[in-house]
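Next up, some structures in structure tokens.
What follows draws every value from the coordinates through simple rules; no lab data is involved. Just so it is clear, the structure is predicted and the values come from calculations on it, not from any experiment. Cβ atoms are built from the backbone, for glycine too; each structure is taken alone.
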Structure I
Amino acid sequence: MNLITDIERKLDALAAHSLTRRRRVTDGACAPRQSVDGRDLLAFCSNDYLGLAAHPQIIEALREGASLYGAGSGASHLVSGHSRAHELLEQRLAESMAPYLVEARALSLCTGYMANLAILTALGQDGEAMIFSEALNHASLIDGARLARAGVTVYPHGDVAALDALLAASSAATKVVVTDSVFSMDGDLAPLPALLAACERHGAWLVVDDAHGFGVLGANGHGALEHFGLQSPNLIYMGTLGKAAGVGGAFVAAHASVIELLIQRARPYIYTTAAPPALAHALLTSLAIIGGAEGAARRAHLTALIDSLRGALRFERWQLPLSHTTIQPVIIGSNDDALRASASLHQQGLWVPAIRPPTVAPGTARLRVTLSASHTHSDVARLADALNELERAAP
């Protein structure tokens, strides 16, 4: 078979099942109102939860960072790419996470995907580990588990009793439980206190991917660990810096010895060029906003928007799962129906993407609504009215 023909056959199969994805081109800064493919839209699909991506103080800090450090880092962290800006950022992140970890230290990486690969592959390198992975974990955690030289067991979503039994039956020298904190397609929270208790009973690590919690959850925006009031040497925490923090990158925070192990053994950290120092410099301003009065006000406004949206939706057939986070999924069912709903919203000037398998299970295609502190109550009311009308008119 001709090689190109084979590729085209695979693409045709995706199209036949309504699984083709497409990119849209935006102009201007990330914000609720954007020009998308030349059309003005009100967007409910960004992960810029606190509305910091276009914050003037952060933009100015990024300019200042570029003037101080240039455009790029030039090398990996372990060669010559670890700048003063990276060092200050890691120190600031370690200070933020110190109340929840023992001998906290932080390590910055280019992306959350790389951070998760780094954690799991470093812990599993000796071939004596068993990874216990939550059923609804993000793709980066799934891939990290696959790449680790470790056994992998998947436990049912939120089922602490099942996990406890698996941990009790395991004779692995190193046990690693890994979970999202806020599940990216459902918006619900993992039962972290019960998971941590199980890990402490059985001498296991608990790796928490707080991509959608850092900056949003907790009184100071420190994320899921602060939200639940957790503290343990068994915790390994991953937070992203391109969502609520509004810039880019990610970090791992854990006991200092864990971080040193990642520096020495984590291939996604060792063998990649460090992120531009200007980003780290800008993130120092972002973290100051998150932890200050402005960050608290933005989180309070965001909470009010979430309550407003949930209170305004009146579905009879579509499902609105229980979620008090920025992620509000509207489960429709079939791929075609979800695509039609998304297209109808687009015609009304609303940008809400349809999420389909393999990102979610077959038969649970959905609209993934995400809210930002930059939205207004009138924005949310407009979306709710459109969704209610669509659901009533759906065949």
Structure II
Amino acid sequence: MRLIPFAGLLAALPLLTALAQPAIPSGSAIDAEARRLMAATQARGMAVAVVNGGQVVHLAAYGSRNAAGEPLRTDTVMYGASLTKAVFGYFVMQLVDEGKLDLDRPLAAYLKQPLPDYPNDPKSGPWRHLADEPRWRQLTARMLLTHSSGFANFAFLEPDRRLRMHFDPGTRYAYSGEGLILLQFVLERGLRLDVGAEMQRRVFAPLDMDRTGMMWRDDFRPNLADGWTLEGQARPHDERSKVRVAGSMDTTIADMATMAAAYINGLGLSPAGAAALTSPHLPITTATQFPTLQPELPPQQRRPDLAAGLGVIAFNGPQGAGYYKGGHDDITGNTWVCVKAGKRCVVILANDVRAEAAFPRLVEFILGETGVPWRWEYGEMAFVR
């Protein structure tokens, strides 16, 4: 099955009259609002970057990086969580630009043997579970990047911990980290790429993101962020020893500001590749992002302004087309929002998951109303104003 790029989606979305973009607040005003919102959520640490006109115009960190009260800084290493997926999408589009990968070629064509036949080792994943599932042969890179593989988020979340396909690939959106890990596997086994080393060479090094890596480095330790849970309990940073494109990246707010500027400017990609990365490819048809395999909404209840990009979510709002990506675990809350008009972005990294309740207000304070689907992303969370 060939998944047709959803190139015409934006034209089909409700035509919104783009509002004049408000001025970006001053740095001191952003700092004051960030601190107010941290107090309102009791978050202990948060960092913010702002891009305007494709340039980083504000960079700040607030609060603590650990229970000892050491200050969070703009060069403090923090957990990137699922922002990793967006950076991986950028890397994949470089391979597409170079003709090494075709978004719509079945991934089976890149492998020397059927996916379920690969040895059962830690790097092979749960692919052996698909031995009686022929639909795996339909999977393409585009399907995995748009979360339309048919997999659950991870195989270990299935009741029997076995990977299965819940729907025909390419037919609907259902968030799946396992799908991204499968694409990593195909790049490593089929194209013989060391994904961690290649992302370092192709992405982090050229952009001078020298405090970012796809796995733990000992030089991160002297200036490292631990985190806090919803209950306010301090927890140590997880030193991830394996490259996992679904979410192993460590980074800093300074480095992620650079990444956001590269994205919005299309740096390192062809014009077509940059456009494809953040364009809508597949409609999103659920009320919220999680749980991942929830029923689709009736057509009349779906949001026509919301679609999957290639590792990001594309939306259309009062200021026109934009994209965003979130990241989360028990002690981490991250978001990255960009509006294409004016090349404007906000990146927020928080080493306290309680800060997520402040994200909608802080992004709106900086960028104005954008149309980011916060309720789809976070469900019934009580946001602060």
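Brief remarks on what is shown
- Answer label among I, II for the case where distance in nm of label points 7 Å out along Cα→Cβ at positions 254 and 334, calculated from the coordinates, equals 4.6: I
- Test item: FRET efficiency 1/(1 + (r/R0)^6) of positions 134 and 262 (r between Cβ atoms, R0 = 41 Å, to 0.05) calculated as 1.00, pick one of I, II: I
- Among candidates I, II, the computation of relative contact order in percent (Cα under 8 Å, 6 or more apart) that gave 22 used structure I.
- Comparison of I, II - label where distance in nm of label points 7 Å out along Cα→Cβ at positions 70 and 286 is highest: II
- Here helix-only ellipticity at 222 nm (-39500 (n - 2.57) for each DSSP H run of 4 or more, over all residues; to 500) was derived from just one of the structures I, II, and that gives -7000; the source is II.
- Read-out distance in nm of label points 7 Å out along Cα→Cβ at positions 86 and 158, computed value 3.1, structure in I, II: II
- Structure (I, II) behind the derived value 1.0 of distance in nm of label points 7 Å out along Cα→Cβ at positions 118 and 190: II
- Ranking I, II by FRET efficiency 1/(1 + (r/R0)^6) of positions 30 and 214 (r between Cβ atoms, R0 = 25 Å, to 0.05), the structure that comes out highest: I
- Structures I, II, by distance in nm of label points 7 Å out along Cα→Cβ at positions 126 and 182: label with the highest value: I
- Comparison of I, II - label where Kirkwood radius over Cα pairs in Å is highest: I
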